[in-house]
Structure I
Amino acid sequence: MTDIGATPIGEKVMQQTGNTILITGGGSGIGQELARRFHDLGNTVIVAGRRIEALQETIAGRDGMHALTLDIDSAEGIADFAERLLAAHPAVNVLVNNAGIMRFEDASAGRDLADAEATVTTNLLGPIRLTNALVDHLKSQAGSAIINVTSGLAFVPLLTTPTYNATKAAIHSYTVALREVLKGRVEVIELAPPAVQTGLTPGQESRPGYQPLGEFADEVMALLALEPTPAEVMVPRVAFLRRAEVEDRFDDTLVQLNAFATAARNG
């Protein structure tokens with residue numbers, strides 16, 4: 001069962017097949033699973049990331065899937081990647097900004113900010129730079145779309161990942177603005193996962209209470225197939241966080257979320 005509740009609705013329908021789709025962070029987790037699901041529908045899919053071995057595992061045995069290395073942390077690397085991408089795959093019409101990192105931090109005292117700065121570079125500057133490199137091309141393509149992967153933590157923060165939450169909240173805001181300025185030319189969609197069983201953090205692949213990856217992907221693909229396409233793709237498990245403030249239960253939800261996360265990490 002899927003439920004978008006009061007989620008705003010897009011004006012267009014994202015075509016389900018015949019696309020050429022770029023997915024960053026396609027060597028594992030949500031990126032890998034969605035790449036395979038999109039390919040199963042008859043799309044050409046390019047997965048991008050740092051580790052070519054992981055990307056090749058994603059595309060193994062699948063005609064019409066391709067791998068390109070990408071250093072999402074480097075402005076020069078993104079510019080080089082965009083040039084290589086468009087030379088090899090000029091029909092690309094869908095960008096999925098999925099690559100991201102999540103680092104635990106203690107913001108209650110002075111600390112080394114290396115993790116915080118890396119998180120901002122990967123999760124915020126990376127998608128902005130890649131979108132900037134490809135937006136003019138996408139505007140020229142039929143059926144074009146940008147899907148930005150944020151998080152339920154954009155709406156209610158996890159206290160142990162303050163910079164991660166902030167980057168996802170920023171990408172949410174960026175996506176809202178991008179949707180308006182590209183209206184009628186490129187469909188702009190936000191995908192905000194709940195806690196999903198992936199390798200995003202150590203031990204998360206089997207963490208109790210987190211949503212199984214396959215179940216999450218089933219719900220996402222069902223939502224993307226709705227007509228018109230939701231502007232915000234929110235599976236039922238994340239709607240609780242998305243609606244916390246508007247339903248006047250933000251403070252209680254903040255406590256509940258962090259108690260749940262602590263219990264899950266402690267087994």
Structure II
Amino acid sequence: MRDRRAPATATEGWDVAEFTGAVHAALLGPAGAPDVVLVHGLGCSHRYFLPLARRLAPDARVAAVDLPGFGRTPGPPRAADVRGLSLALADWLRATGRGGAPLVAHSAGCQVVVDLAAHSPDLAAPAVLLSPTMDRHARSTSRQLARLAADAPRERPALVPLLTRDYLTAGVRRIAATLDHLLDDPVEDKVGYLRAPTAVVRGRHDPVVSRRWAREVAALLPDGRLVEVPGAAHAVHHSTPDAVAAITRSALRAAQPRSRRAPGPTRPAGS
């Protein structure tokens with residue numbers, strides 16, 4: 001297919017909107033730099049990663065992918081479960097030549113990355129798990145909604161319009177069904193498949209991911225470490241992007257040099 005790469009609109013803030021089949025990814029940073037892949041959480045999209053992407057872009061080619069049903073990637077009529085989302089991520093990584101790139105995942109995206117490692121070890125890479133769910137000590141819809149409600153006033157006001165737009169795009173039914181799948185996913189039984197160096201990052205004021213749970217996740221990793229970021233809540237990458245960028249650069253240094261992929265089909269982000 002013909003390469004249709006073009007600059008993103010100024011309001012979006014990204015360089016390129018890349019489409020590989022139906023899967024959309026927003027790109028930022030020098031084309032020849034090492035890849036870093038960002039994987040969003042429940043109901044979200046590439047949009048809330050922009051502050052972090054801007055900090056990483058001087059040294060990396062950042063690709064923030066939209067999983068099926070979220071952002072600009074269409075999804076199946078029925079919400080995909082964790083395995084369905086991770087298989088879609090695996091297919092996209094292989095199709096774009098980004099297998100082995102550091103993976104930076106947030107919240108529910110961490111469950112997708114952990115599941116990816118369970119069935120596709122060839123795609124294993126240094127990872128950064130930001131605010132990883134699902135806390136096994138609060139694995140119910142009511143407790144998770146209560147924690148999210150407690151988190152809302154702790155986040156930056158700029159996050160509200162971003163998430164509102166993304167939630168409306170995904171729809172309540174898809175978000176609710178995906179939440180059910182996330183609650184049914186025993187991530188603690190699979191996290192050991194992430195064998196590459198992995199950082200677990202928790203905002204010190206995060207009510208969704210407890211310190212107890214973050215410590216458990218880090219302890220279950222073969223090569224894991226826990227980092228707590230002062231002044232941050234659940235969306236740690238949005239409120240404290242400089243701190244998260246520094247942690248991610250450590251993952252970049254742990255990655256092996258990789259050859260650049262061939263460019264895929266793209267179109268302007270504003271289209």
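Every read-out reported here was derived from the displayed coordinates using simple, explicitly stated rules and does not represent laboratory data. Computed from a predicted model, the values in this text were never measured in an experiment. Cβ atoms are built from the backbone, for glycine too; each structure is taken alone.
Using distance in nm of label points 7 Å out along Cα→Cβ at positions 36 and 52 for the comparison, can you identify which of I, II gives the largest number? It would help to have the intermediate numbers written out before the result.
Values: I: 2.3; II: 0.9.
By distance in nm of label points 7 Å out along Cα→Cβ at positions 36 and 52, the leading structure of I, II is I.
Computed over structures I, II, percent of Cα pairs over 17 Å apart, for residues 20-139 alone reaches its largest value in I. For relative contact order in percent (Cα under 8 Å, 6 or more apart), the highest value in the series I, II is held by structure II. Quick check on the output: 13.8 is mean count of other Cβ atoms within 10 Å over residues 60-67, derived from one of I, II. Which one produced it? Structure of origin is I. Any idea which of I, II comes out highest on FRET efficiency 1/(1 + (r/R0)^6) of positions 44 and 148 (r between Cβ atoms, R0 = 25 Å, to 0.05)? Biggest value here belongs to II.
If you work out Kirkwood radius over Cα pairs in Å for I, II, which one comes out largest? Walk me through the intermediate numbers first.
Details: I: 18.7; II: 18.2.
Sorting by Kirkwood radius over Cα pairs in Å in descending order puts I first.
Here helix-only ellipticity at 222 nm (-39500 (n - 2.57) for each DSSP H run of 4 or more, over all residues; to 500) was derived from just one of the structures I, II, and that gives -13000; the source is I.
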